[in-house]
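Some structures are shown below for you to check.
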Structure I
Amino acid sequence: MANENTLTLSLEPTPRAPGMARQALRDWLRIVDCSDQTKQDVVLVVSELVTNAVVHAQSPPEVVATFDEGRLRLEVHDRDRNPPAVRSEGGYIGGYGLRLVDRLTDGWGWEPTPAGKRIWVETLY
């Protein structure tokens, strides 16, 4: 569901979820007056966060994106109460998604919710 300033997307926990989130966010971002680079970065971030929800939380992700005067906020909700873990470097194949999220956004964090947790990112544009 999308309106002018908000996108809400509920997904199934399948390998197709990240691609569906990327496409829905790309479509919605057409109305946001920010740079193409910011849009590309946010699409990559949503892919990483939805992948984490599917792979690590093993739960259906819900994406909420909003924008207002110069700020774009993206949230991915899942049903796992465990905090996200930034893996240390070395020894793993993959596992660098949250490091990428940190580099591509102006800030990120997580909060517990009654149903699990929400990971949020913000980008100023």
Structure II
Amino acid sequence: MSVLLYATAEKGPGERLRAVVKTFVPEKNIELLATIQSLSDRLREPKDAEDVAILLAANRDELGEFLSVSDLLSDLRIILVLPDREDETVAKGHTLKPRFLSYGDSNFIDVAAVLSKMLASED
């Protein structure tokens, strides 16, 4: 099982999210991705049915980029972190059919809980 972690920002939400993920997943199982091209390339490679994609949209443009590769995301379990709580943003986020939605201004305890349950369901 791999966790594909997409976060472009080194500071702020991206840094907090990486720290949370590293507490639950061995570093060797985390694939850090920082560009849509690297995400797209990785998604074209073979995937395990247990893989999880955690996608942090730093802004609405980045969310739009996720939507542009949505066909490549369809086989993954997705945790999506949105940049804001606006109705339009949330509606767009739901089109990716994530297992869970969170927001960049959170402390990611909710993401940790969901990731923990996902990992436990593999045993």
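Here, each number is a calculation from the coordinates, and none is a lab measurement. None of the values given here were measured: they were computed from a predicted structure. Cβ atoms are built from the backbone, for glycine too; each structure is taken alone.
Quick notes on this one:
- Structures I, II, by distance in nm of label points 7 Å out along Cα→Cβ at positions 37 and 61: label with the highest value: I
- Of the structures I, II, the one that 1.00 was derived from, the read-out being FRET efficiency 1/(1 + (r/R0)^6) of positions 5 and 53 (r between Cβ atoms, R0 = 25 Å, to 0.05): II
- Label whose coordinates, when mean count of other Cβ atoms within 10 Å over residues 13-20 is calculated, return 14.9 (choices I, II): I
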